[in-house]
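Each structure below is given as structure tokens.
Nothing in this text is a laboratory measurement; each read-out follows from the coordinates by a stated rule. Treat the numbers as computed from the prediction; the structure is a model and nothing was measured. Cβ atoms are built from the backbone, for glycine too; each structure is taken alone.
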Structure I
Amino acid sequence: MTKCLSKKFMLALVLIFCMMLSACSGAVSSNQSQSDSQGSSGPDSQVSASEQETTGITDPNVNPPGVFPICKEPIVLTMGVVQSMFVEDYETNALALYMEELGNMDIQFVIFPSNSSEANQKLEVMINSGTELPDVLMGFSFDSMALLNYGSQGVFLALNDYIDTIGVEVHDAFERVSIDNLRELMTQADGNIYNLPKYTEQVGNMHSQRQWINQVWLDNLGLDMPTTTDDFTEVLKAFRDLDPNQNGKKDEVPFTGSQGWQSSSLDAIMNAFIYNDAASPNNKPRWILENGILDTPYTKEEWREGLRYLKMLVSEGLLSPMCITQDVTQLQELLAAGDESQVGVYTAGANLFGATDERKLDYAPLPPLTGPEGVCWTAFYPSAPGGGFIITKFADHPEAAFRLGDYCMSEDMAFRSRFGVPEVDWREPGPDDKGLYEDLGFEPVVVPILPFNSVQNSYFGINAVLRLGIQDGQAVTVDDPLYTELFIAEAVPYYLGKTPKEYVDLIKYNQEEYDQIKDIYSTLVTYVNESMARFVTGDMDLDTQWDAYLEELDNIGLQRFVEISQTAYDRDH
């Protein structure tokens with residue numbers, strides 16, 4: 001559970017961080033790099049090795065913990081990363097150059113597809129074929145089961161001993177975050193830790209199943225913001241029939257979404273009928289929890305009623321069936337198309353407009369809708385360690401790799417990997433800077449200069465630990481209504497306080513459990529998603545085929561999956 005931080009505590013963190021920046025302004029080496037000249041506040045490499053703790057280092061080329069550069073003589077480190085459309089060039093990226101200097105390493109990047117599922121599939125093929133992997137992997141979206149599976153096979157190295165003997169920043173990270181069990185969350189059911197995780201505590205990410213409505217269209221038609229599903233239906237009909245963009249054309253799309261991050265319109269609307277914690281693109285089971293007992297929403301009558309409502313929206317031309325198949329790029333193109341807005345409502349966790357696209361100003365957050373039975377949930381995604389920095393069995397210098405991964409968990413790297421080069425891409429806040437989430441108790445700690453989600457060569461995603469208050473401590477530098485983070489910050493308050501008291505945070509299966517449910521897991525997720533789409537589009541009938549749907553869930557092994565999951569859940573709760 002996330003612990004609440006008071007304003008005083010957040011201010012104390014800010015002061016501590018500022019003192020750390022002041023104290024750690026030494027150069028990484030005697031020859032300052034480009035990253036140093038751009039405002040580095042990294043570790044001091046001039047500390048004598050004799051003054052450092054040397055326990056645990058066995059590689060004679062690796063300096064003791066706390067001493068930089070990491071390697072005495074240069075080494076080559078291959079790093080597999082998931083391609084980001086926002087990174088110009090990994091080889092010349094400022095953060096990559098900074099990491100190379102920290103390590104005295106030549107980092108050679110192996111680029112995997114930008115789609116996380118495709119990246120994981122490519123990696124799985126390489127593992128199954130015995131192909132040599134990069135020394136380290138970064139940015140992959142592995143869940144607990146995948147980490148356990150590859151770790152137990154020896155493909156991913158267990159990091160427990162490294163953490164205990166030569167870890168420095170990882171222990172500091174355990175103390176910085178707002179929970180007291182980060183290490184336990186990182187530990188798999190076999191007792192091993194296979195990754196130094198990417199871990200972000202941000203209120204916006206915890207409530208990211210968001211929807212946006214065209215406020216200009218509401219104003220043009222004299223309509224109020226809908227609050228119930230009945231209101232929503234009437235608004236969508238007006239969007240369909242009354243030419244809300246006032247161009248004399250029948251070109252309006254009342255409601256749509258995509259298969260992008262948190263962009264499933266079906267899943268978002270379902271929360272007006274029953275709690276649905278789906279994450280899209282959906283690769284996880286949905287859970288409801290009551291008195292510690294796991295259950296599934298998609299077998300309940302409330303789920304069927306939600307499907308009826310969605311089917312009505314599709315059949316009456318209010319919800320585009322393209323929301324089931326189109327990717328986020330296609331949705332972005334639709335939002336930007338034409339001389340006037342063509343979309344009334346869309347589902348998306350992130351801002352889908354360009355940094356300077358004024359059309360985003362047409363849209364306002366759509367608060368969670370209340371269904372016919374008074375249900376009004378919004379999905380909650382508690383912070384969990386995932387992806388991160390993984391050392392493979394092919395690493396020639398595992399201790400050097402670990403020390404680099406360990407430093408990636410530092411506060412210095414948290415800011416660099418999210419905001420870029422200090423004093424170039426971001427700066428410390430001044431007395432006149434207002435925080436985006438001050439009303440929620442978060443004081444400003446960073447003023448971004450480089451626009452988020454813009455193509456840049458300053459940083460890329462690493463296994464950073466962004467404690468509570470960093471991302472929520474962003475300040476607005478200028479009165480710019482197009483500022484992307486402002487767009488998100490305006491939406492977040494609408495989604496707070498609409499989560500069940502009980503929810504599933506993490507389920508960690510042991511190897512025996514994993515072997516029993518791995519096939520059930522993938523088949524179940526696929527079948528539920530496909531059936532949801534088929535019921536909504538009318539390809540399956542909610543009256544005549546519902547019982548057959550439930551029977552097929554049993555045939556797949558739903559009850560066994562729930563039983564094993566309950567055992568695993570009880571072990572850690």
Structure II
Amino acid sequence: MNYPGNKIRFYVIGMVILVITLIAFIPSQTQKKQQANRITQSFSFPGSCTTFFAKIGNTSLFGNNEDYKNPQTLIWVVPSSENRYGGVYLGYAEGRPQGGINEKGLAFDGLAIPPYAMNNHPELPDVSVYSTFLWKRIMAESANVNEAIDIAMEYNWADPTPHQVLFADRDGNAAVIGPGIDGEISVTRKTAGDNFLVATNFNLADPETTESCWRYETAIDMLTKIQKEEDLTVKAFQKILDSVHVEGDSNNTLYSNVFDLNTRMIYLYYWHQFGEVVTLNVEEEVASAPPVRYIRDLFTEKTITKAETEYRRYTGEIPLVEEYYLIGWYAVASVLLIFFFWDVFSKKAPRTSLNLYWVLTLILSGAIGFAGYWFSYRKPYNSRNENLSQWQRASGAAAISATGYGASFLIMLLFFHFFFPQGSSGITSLVIPFIISLLLFRTPLLTILTRGKYFSLALRAVLTELISTIFALSSVMFIDSILKTAYPKTSTPDNLMFLGMISALTLASFIVIFPFHLWLARKGYTLWFKGVNSEGEFGRSDSEIKILPLKKGWGFLLISVALLVLVVMLI
């Protein structure tokens with residue numbers, strides 16, 4: 001179908017504007033997410049935890065995800081005495097419980113919230129803002145929620161108060177005790193008509209001015225679907241805990257627990273791994289368990305290793321096994337690079353200025369780049385192949401182009417790391433790779449192929465390079481999001497993963513742009529050597545310079561933009 005030139009220009013200009021707008025939009029969203037993370041991390045208590053209770057019939061279950069960054073979590077026992085109930089507690093430091101259950105079936109867990117100002121009551125004993133004395137006294141002296149509330153009311157709470165606590169008992173009572181909007185202690189009870197109560201990190205006593213969170217909404221939705229006692233199971237609670245767990249460099253679900261308040265059984269999970277559960281009996285623990293243990297020591301080596309591997313990623317370290325893979329990748333790339341130099345000096349490969357690009361390609365792409373070199377450059381030279389296949393031409397051009405993008409990302413990361421550590425704007429992610437690849441990779445290659453004029457070829461190759469860059473950027477954004485999730489602190493030059501990350505981005509670029517280059521080869525557009533003559537000279541197309549024009553490339557431009565939009569939506 002043929003379109004008038006004006007319509008083609010309209011499509012092209014519109015797509016370019018859309019791309020620029022989209023790329024400029026990305027950092028603003030990233031900044032909002034980073035700001036939200038900073039607010040969360042400013043709490044002294046964990047920035048995200050999810051606690052909930054449900055009762056149907058004779059079943060009363062209490063669930064909790066403990067989210068924080070300290071992997072040294074403990075479980076300890078407080079024995080019973082004549083006037084005090086024994087219990088099992090969990091937290092980060094012995095004697096400072098984040099949650100627990102006593103032998104009467106009363107359970108609790110604390111949650112961080114934005115600090116609230118509290119009225120001063122000098123006639124009452126004070127409670128420090130970070131003291132767990134009050135919760136320990138409640139658990140030692142209370143058998144149910146009402147008794148817990150009565151004790152909480154006996155104290156002058158710290159000003160401000162940055163936490164709320166969910167208590168629940170085996171009779172089905174549950175309440176969140178925390179600061180109220182009037183500066184007094186507030187109690188938010190589970191109402192008689194509700195089967196459950198959920199609390200996360202916004203103040204339940206102030207729902208009009210505090211904002212809910214996705215974990216709260218997810219838990220509410222899943223608990224609402226549990227209407228029968230036979231459906232209220234530990235397995236159902238485990239699924240909820242899994243659905244609301246968090247992962248990251250500042251907060252991880254370190255452990256999860258389900259308490260059966262009627263049987264006083266504890267179901268414990270480590271580091272959001274719900275394939276293994278440790279079951280403990282409160283009565284037996286109080287009677288004979290060691291006073292204190294690391295939670296990790298209750299689990300198998302497989303579970304512990306998986307947790308340690310993830311923790312090392314989030315702290316900027318590379319797990320040992322993956323470090324071996326990286327070293328192996330670099331070793332293979334080094335061997336192939338040495339082989340390439342041997343090829344050049346032994347005249348198994350041509351001595352052209354293109355060899356400089358192949359050196360960089362082998363460094364960034366390793367074995368994949370070497371495959372491009374072998375099939376599209378070395379093999380034709382040695383076999384005097386006068387007609388390279390379309391895939392050979394596409395692989396050579398795509399390998400050099402992908403190297404251009406890899407070099408661009410390397411330059412950008414180094415530049416912003418040393419000179420602008422606050423980060424780059426979204427538009428630079430498109431403009432810089434586009435300019436570097438066009439001026440330093442694609443146009444020099446075209447001048448070698450055609451002996452044409454540099455600036456004339458650069459202008460004619462703009463559309464081809466724009467489409468290729470947008471395709472590459474889509475793949476880079478997607479892979480980069482995966483890498484930053486798995487290795488959030490490894491995108492710095494002082495980390496072994498840094499060059500591995502650049503290699504991954506380069507390879508991703510090659511995979512995504514290869515179909516476009518194959519299409520160009522099939523259409524006969526100039527992008528690689530057509531073959532080698534009997535004298536070992538690469539054929540040139542002096543009189544047949546064919547570069548993608550606007551009227552032929554708008555379809556691929558639309559496809560590339562659509563892919564970029566899809567990736568942005570996914571990440």
Structure III
Amino acid sequence: MPDRVASGAVADVPRLRTLAADGARLIGRFVRAHPISFAIAVFGSFNFAAAIVVSALVVGRITDDVIVPVLDGGEPIDGRLRGAVVALALIALWKAIGIVIRRSGATWMQGRTQADLRTRLIEHLLGLELSWIRRQSTGDLLAVSDSDAGQSTYVLGPFPFASGAFMLLLGSIVIVVLIDPILGVVTAIGLIAKVVVDVSGAWRTFARFEDVQVRRGETSAVAHESIDGALTVKALGREDHEVQRFAGVSLRLRDELIEVARRFTLYDAVQDALPPLTTVAVLVVGAARIDVGVMTAGDLATIAYLLSLIAFPLRLIGFVLWEVSGSLAAYRRVEQVLQVEDSVRYGSLTGAEASDAAGLRSEGAIQFGFDDDVVLTDIDIDIHPGETVAVVGPTGSGKSTLVTLFARLWDPTAGAIRLDDRDLRDFARSALAGEVAFVGQDVFLFDDTVHGNIAFGVDPSDSEVVAAAKLAAAHDFILDLPEGYATRLGERGTSLSGGQRQRIALARALVRHPRLLILDDATSAVDPSIETSILLRLKESAIPSTVVLVAYRRSSISLADRVVYLEDGKVLGQGTHDDLMQSVPGYARLIRAYEEDAAEREVAP
């Protein structure tokens with residue numbers, strides 16, 4: 001799987017045989033998932049096809065027994081008309097029932113398949129390594145989960161109808177051949193020619209459908225970046241640039257759609273012309289056959305009426321072929337994601353029954369890197385239960401990477417990390433989250449109430465939510481919100497300040513009573529005095545947490561029992577703050593730089 005999901009379309013148009021085989025496998029995969037709804041839809045389609053065939057036969061019979069005798073022979077209508085009307089009405093009701101059954105089954109099947117496919121995609125994406133997800137375009141992944149997943153199932157709409165239409169095609173040819181073999185040959189040539197045109201059009205348009213799906217992904221990606229980064233765009237005055245960038249990808253998508261429409265229109269025009277031409281040929285030949293006494297007017301009426309009725313159903317056969325092209329092009333992009341094997345591996349451990357704090361240690365000098373870029377190497381750390389450890393280091397030293405390894409958001413490429421002598425990789429899915437809570441600098445809040453965001457994923461009591469908020473120094477400002485804990489925060493919590501969002505995220509972690517609490521610069525947007533207050537509350541609280549925090553401020557560092565100093569992806573010192581100030585020059589320089597920067601900020605106007 002390449003890093004970019006939206007790979008370019010294949011250079012050569014795939015062979016028709018490959019397209020048909022892949023399309024058949026795709027439909028078969030969807031049908032096996034929901035066979036009952038498919039069977040219901042096909043049953044309705046077959047009933048509709050049967051009603052059409054019977055109606056043609058009835059029209060032929062009415063022509064011979066009612067219309068010709070009355071108009072040509074001057075016979076009285078008597079009760080003949082009543083019987084003809086009743087027969088046609090019953091057939092119309094039969095067709096209507098078939099349509100309702102077919103559409104209900106097909107709609108239910110397509111909707112369920114779309115939901116299943118999207119659910120499967122999201123489940124698979126959430127099970128992948130974060131390192132893979134971060135290499136992708138978010139907008140492109142959204143396009144795959146939404147547009148491509150939907151487009152993949154479009155073939156299921158017309159397919160049941162086309163199944164009945166195919167049976168109608170065969171039945172119609174058989175009936176015409178039984179009535180008159182010569183007209184059967186004329187009819188078969190016209191109908192088969194239409195199917196051939198449909199097949200050829202679908203085949204030649206397939207590559208363009210792939211290009212369209214790729215362009216849709218690119219358009220979605222640019223739109224996502226522009227909207228998600230609206231604050232940055234406006235702050236830098238780059239609105240016009242973003243509009244032009246989006247216009248560029250939109251125009252490319254437009255060009256691809258126009259090319260698909262051009263090809264579709266060309267073949268569509270030919271398809272529209274073939275049924276009338278076939279009907280004209282049948283009427284001309286049929287009239288000659290009536291003159292020689294081979295067939296009756298009713299027989300010709302049966303054939304002509306049948307051709308008029310099957311013109312639209314036959315288009316469904318071609319429509320399926322066109323939809324197979326689009327659905328297959330979309331599903332290949334979906335399949336690229338589903339085939340990614342960078343999944344997180346889990347064990348069977350379900351967690352610990354103990355309520356005390358957790359010990360954490362690295363084993364085997366852990367290492368970590370992206371591809372060939374080594375970020376951490378020879379990391380050997382032992383954190384005791386109940387200990388507060390500050391991870392300190394210059395920018396790019398690997399601090400955030402280290403603590404994400406501690407939370408098992410990534411796995412080390414060498415060595416192991418153990419929580420109370422249990423390898424993090426041995427925990428069952430979601431079990432580690434019951435013992436370890438991680439809060440990052442860039443927090444994410446959901447479009448929910450304050451209470452809902454704090455209680456996300458668990459079911460705490462109101463008093464537990466309030467207690468967690470107080471511990472995170474968030475209770476007071478929450479009460480000042482319009483509806484307190486019932487206030488909706490909006491998407492990403494944009495109605496709050498950065499520090500307020502961080503404190504709610506911290507409360508969300510604390511309400512779980514974690515045995516290990518990891519803070520990746522999680523209070524960077526909070527005032528220093530509030531940050532110090534929060535850390536003091538954590539040390540004095542009844543929550544039996546071991547705390548690991550990425551820290552910059554001296555006030556925070558001084559509260560730690562021990563400091564781990566990182567530089568260039570290696571641990572260059574461990575000990576108390578005072579010890580490292582004396583023994584590690586790099587640490588001392590960094591702390592003095594932090595203090596000088598803080599002093600400058602205080603005196604700045």
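Values as computed for the structure displayed
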| quantity | calculated |
| --- | --- |
| Given -16000 for helix-only ellipticity at 222 nm (-39500 (n - 2.57) for each DSSP H run of 4 or more, over all residues; to 500), calculated: source structure among I, II, III | II |
| Comparison of I, II, III - label where FRET efficiency 1/(1 + (r/R0)^6) of positions 126 and 390 (r between Cβ atoms, R0 = 35 Å, to 0.05) is highest | I |
| Value -0.39, calculated as log10 I(q)/I(0) by the Debye sum over Cα atoms at q = 0.05 Å⁻¹, assigned to which of I, II, III | III |
| Read-out distance in nm of label points 7 Å out along Cα→Cβ at positions 534 and 558, computed value 4.9, structure in I, II, III | II |
| Which of I, II, III yields 0.00 [FRET efficiency 1/(1 + (r/R0)^6) of positions 142 and 350 (r between Cβ atoms, R0 = 30 Å, to 0.05), calculated] | II |
